[in-house]
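S.K.: Following are the structures in question.
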Structure P
Amino acid sequence: MNGLLNSMYRYPGSSTYKMSAEELRELLSLVPVWIYIALLIVCLLLGVICTIAYWKIFEKAGEDGWKILIPLYNSYIIAKIVYGNGWKFLFSLIPIIRYIFPIMLLVRMAQAYGKSTGFGILNVFFPEIGLLLLGFGKCDYEGPIYSFM
């Protein structure tokens, strides 16, 4: 490892540096391969779980579940379920608002299904748990929340 760090500064002032195969192997050997594989499996499982949960959430709101599989259309449908106006998903394209809008969307989604703001905050920090509870829980869709954001 020490040789790798020292070799990175071999060419002061050079904008390019080509790492040798040995240095690359040394860098990659710092983390065992099974950690990468485990992380990949966990990420895939979380993606599948969220997709299934959103499918059930869509069906509770009277939408077809397959709509979650279409990338931008699903954002439109989520905004339509939560706010009543699907075009509000365009707020996620505005530079500063794009960081606030998903948080408000998850809190308002909890409210649209009759849950409290506290549940919406759980939905923000642990979306997998919150979405599963909304999709498979006993809550019913009460209708959109009419607010600006």
Structure Q
Amino acid sequence: MKVASHVGKVRRMAALRQRLDPLADFEMWYWTTLTAGTNMLNATLHLAGLTRDDPVFSTIPGVHLVRQPDGTYARELRGLGDVSHVGWPEIEGNVPPAIRELEHALHGLEQHRDPCLRGDRMPTPAIVDECEQAFANVMAIFTQALRDSKHAG
């Protein structure tokens, strides 16, 4: 995806998060939080030149849906694109420390996915607080990356 598309998604999801109750609506709130965070990671990777800022859609690592001249989409092997989750696919090489910090914050958020959404752990105010802190850290790094780029504003 393009940076502008990620930024638009982040803005819409951040607004939606504000309308949800983190405990009463935990599953929807959590998925919105995680999806916004993943979009921030992808935009930041594009801004750093580690992944391509292009109008294709990653499906699985290396496979992308690419719009064809007739308006349909076809799968193409194109190398690294948007990540689905932190570490899938792994971003290797010379990754700036801020992006590694962003990944670390997203790991903090993702640690609650399986126990709370797929397991039997009930969300608590402490879990919500941890997720909020992780989201704030991701947002701060993303916001700085946007400020430092031509995409600011």
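Every number in this text was worked out from the coordinates using simple rules, so none of it is lab data. No experiment lies behind these values; they were computed from the predicted model shown. Cβ atoms are built from the backbone, for glycine too; each structure is taken alone.
S.K.: Comparing distance in nm of label points 7 Å out along Cα→Cβ at positions 19 and 115 across structures P, Q, which is largest?
M.R.: On the way: P: 4.1; Q: 3.1.
That would be structure P.
S.K.: One of P, Q was used to calculate distance in nm of label points 7 Å out along Cα→Cβ at positions 67 and 123, giving 1.6; which? Numbers along the way, then the final one.
M.R.: Numbers: P: 1.6; Q: 3.4.
That value comes from structure P.
S.K.: For mean count of other Cβ atoms within 10 Å over residues 27-34, which of the structures P, Q scores highest?
M.R.: Details: P: 9.9; Q: 18.8.
For this comparison of mean count of other Cβ atoms within 10 Å over residues 27-34, the top structure is Q.
S.K.: For Rg and Dmax of the Cα atoms in Å, the calculated result is 16.0, 51, so let me know which of P, Q that is. Before the final figure, lay out each step's value.
M.R.: Values: P: 22.1, 64; Q: 16.0, 51.
The structure behind it is Q.
S.K.: From which structure (P, Q) was mean count of other Cβ atoms within 10 Å over residues 75-82 calculated, if the value obtained is 14.6? All intermediate terms of the calculation are to be shown ahead of the outcome.
M.R.: On the way: P: 21.2; Q: 14.6.
Going through each structure in turn, the value belongs to Q.
S.K.: While we're on this one: Ranked by relative contact order in percent (Cα under 8 Å, 6 or more apart), which of P, Q sits at the highest value? Display every interim value, and only then the final one.
M.R.: Values: P: 21; Q: 25.
Structure Q gives the largest value of relative contact order in percent (Cα under 8 Å, 6 or more apart) among P, Q.
S.K.: Matching task: 26, 10, 7 is the computed value of semi-axes √(5λ) of the Cα gyration tensor in Å, for residues 35-82 alone. Pick the structure from P, Q. Spell out each step's value before the answer.
M.R.: Details: P: 26, 10, 7; Q: 21, 11, 10.
Among P, Q, the structure yielding 26, 10, 7 for semi-axes √(5λ) of the Cα gyration tensor in Å, for residues 35-82 alone is P.
S.K.: Among the shown structures P, Q, from which was the value -17000 of helix-only ellipticity at 222 nm (-39500 (n - 2.57) for each DSSP H run of 4 or more, over all residues; to 500) calculated? Provide the component values of the computation, followed by the final result.
M.R.: Details: P: -19000; Q: -17000.
Checking each candidate, the match is Q.
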